[in-house]
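Scrolling down, you'll hit the structures one after another.
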Structure I
Amino acid sequence: MRLLAKYNRVNIPITIATLLITGIGFYFIIRYVLLHQIDKDLRIEQQEIIHYINEKKSLPEASNYKDQQIQFQQANSSLFKTKFSTEDVFNSKENEVESFRKLQFLIQVNGHQYIAIVKKSQQETEDIIQLILIITFSVIIFLLLILFIANRFLLAKIWKPFNHILDQLKQFNLSSKNKIVIQKTDIKEFRELNEAAVLMSGKVSKDYESLKNFTENASHEIQTPLAIIKNKIELLLQSETLDKAAIQSIQILNDAASKLSRLNQSLLLLAKIENRQFESTEKVNFSKIINQCIENFEELASIKNISIQKNLAEGIFIKINESLAEILASNIILNSIRHNVQNGNIKISLNEKSMQVSNTGNEPNENTSDFFERFKKSSSSGDSLGLGLAIVKSICDTYGFAVSYSYKDGIHFVKVDFK
């Protein structure tokens, strides 16, 4: 969920609830104030009636106006207390129910007790309250509309520097020379984020260059003495003065030096793949590459009398670095030969969606889920470095391919899905 959506989900309900509670509270306050004003007017009418009785010694005339009514009733007790109340009266002319605020109080005229009833219509009050409610809810709707527009456009504009630096970080590539371009902003937090991103990318690029140079230099420096060692060993093997035991020992040294040389080259290749140093990417004819690999390994397969069957669709192109495409195909096919049995067979199939290589072989005793990890190999593969499938996995990860291994009924399956 995006931050803006999360913010709206929290902010808008709180805003609506706050405005509604405020509107309801405002309604009751206004209602109380207006009723208090009517009660005050009724008190004034009470004082005028009492003043008229004291002066005239008689009851004033009853009145029955639309907004105000004055009535007098004979009192049965002198203990009646003054009280305010509200009553609803049906107006037959208007065909509606009207609310009246009523004041009842006891008066005495010429020794007789009367209850004076003064009523004032609340219609104007109700109209004012309704108008206030309409205005209040109109303001709420208007504020929500403004809030929505502000969140949609204003906040989007405020967050633009953040989205810009996020896009820059997504596009950041160590193998390219492009630097992160920041967008100027007056928001302190975003400025700090920009500075941190630039500082981090600069440090990462520097560390990457250092690691890249170290890897290449270390590989080159290791390869040179290894080449010297192998040359000296080959000269020793050509000597006629060596006995059989010495020749065997020197041969062991030669095999170890060869293995160390291959290990150095494989680790360097893995480092280059993971550091994305194979920049050139193009659509290569993978059908042609596999056919070439099969031809290259036919002699090696014939040593174990392994038959190779192929079912390759012609003209299959995939987007990949050509050198890595050759390494990908070679490692999988070579792996199927090394881990095969005498008089076994290999089946290679290719279509626009995937490549699959299956071969006969002994059931693995190790955890097959680790076969794509570095230095994970079958215990029966003494000459294997355990890096072939790790290189395959690294290439597939680089180009978004999916590689998988399975074993069923004496057959090993390695599959690469291009899509």
Structure II
Amino acid sequence: MNEAPPAALGAAAAIDTGRLLDDLRALVAIPSVTGSEESVAEWCAGALEELGLAVQIIRPDLDALRADPDWPGEEMPRTTLPVVIGRAGDPSGRRIILSGHFDVVPPGDLDSWSADPWSGLVVDGRLYGRGACDMKGGVAAILAAVRALRASGALTAPAGELVVALVPSEEDGGQGTLAAIRAGVRGDVAVITEPSSLDLVVAHAGALVFRLTVPGRAAHASQRREGVSALDNLFTLVAALQVDEARRNEAETDPLMTALGLPYPTIIGIVSGGEWASTVLDQVVADGRYGVRLGQSPAEAEAELRACVAAACAGDPFLRDHPASVEINGGIFGSARVPSDHPLPVGLADAAAAVTGRRPAMLGAPYGADMRLFVDVAKTPCVIYGPGSARQAHSADEFVPLAEVEKCAAVLAEWIRRQIAAR
């Protein structure tokens, strides 16, 4: 049973809830769909400057970044990649990173929303809007935590450096975080405020975005048996992928991942094909997502995907001679893990328990995240701790509970105070 929350500690007592709400509404009002993040980057830079941080906006050369060996893929066209970095404190000391992404997925069918997806409508303690949960609520919590640290004096002479990295392009691979890392955003520990319902994500799966081009043989509808439907052939491959999905998930033994039930899902999300209703389909193109298992590299997952498709083609009379092609054509999310007994999750859990009276659970997650770039590329231990539930992400009527945003901000402020406050 959780204990009652103790009195607010240190900087946690200085959270300005009114300003936090204003910031979150302002963020949600900016339609920062992946690939179009300049306006929200400028807003975030201004907010960090107001807090007294030394701020820069990095706009890396995209061609050079795409040539990086750790390039995480992309799905949306873009001409710029604005990365906002704010710094406070002593760079020779312990470096603490708070990070979040400000890009959002498109709102989809507007008729499926109860209100304007950019409105920031508040109803019964929930703020609604595209990106409210994923993850502008987390960005607002970071700003509120830094504001509280400044107001309480904890950043006056800190024994270390606080770095805030607010990035684009998380939704389609993580180019923004890779660019931040290449610009020097590495540290002793990092926290990403993605939605976790204020539990601690210490491990996450990854994902590959792939495209299947599936052939058939055209024929007039009246002579259907003379043709071979590419759609039927796609069904053959989907059935094979379902068997493969079951096999891969049943093989998992790590309790953090088995607790999820389906830690490594495979889906087909887009199907297109055909030019005439009376013609047997001669080609179907299907885009989907393939899970990367914990501890597995994206290249190893890609090999499993290709082997599954190749085996299904080899067992089909038509596809044996006319195999489907597989292309990795979008985001490449690796998996990542930090030990549950590492000082980062333990210390953050201690701060959460002190501020809220509840010790967060340590969990695995079935989705890819920028956490793996900090862990694998920047060699910086990283966890996810943020407001809202991943179940609300990318959905119509997306929302974040304001109480969770406020608690997240208070916990971050207290944790950072313990990490780098003057001694």
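Nothing in this text is a laboratory measurement; each read-out follows from the coordinates by a stated rule. Quantities reported herein were computed from a predicted structural model and do not represent experimental measurements. Cβ atoms are built from the backbone, for glycine too; each structure is taken alone.
Assuming 12.6 is mean count of other Cβ atoms within 10 Å over residues 70-77 as calculated from a single structure, say which of I, II it is.
I
149 is what came out when volume of the Cα convex hull per residue in Å³, for residues 206-309 alone was calculated for one structure; which of I, II is it?
Checking each candidate, the match is I.
One of I, II was used to compute helix-only ellipticity at 222 nm (-39500 (n - 2.57) for each DSSP H run of 4 or more, over all residues; to 500), and the answer was -19000. Which one was it?
I
Given a value of 17.2 for mean count of other Cβ atoms within 10 Å over residues 14-21, calculated from one of I, II, which structure does it belong to?
The correct label is II.
Just checking, which of I, II has the largest value of mean count of other Cβ atoms within 10 Å over residues 134-141?
II
One of I, II was used to compute relative contact order in percent (Cα under 8 Å, 6 or more apart), and the answer was 9. Which one was it?
I
Who wins on percent of Cα pairs over 40 Å apart among I, II, i.e. which is largest?
I
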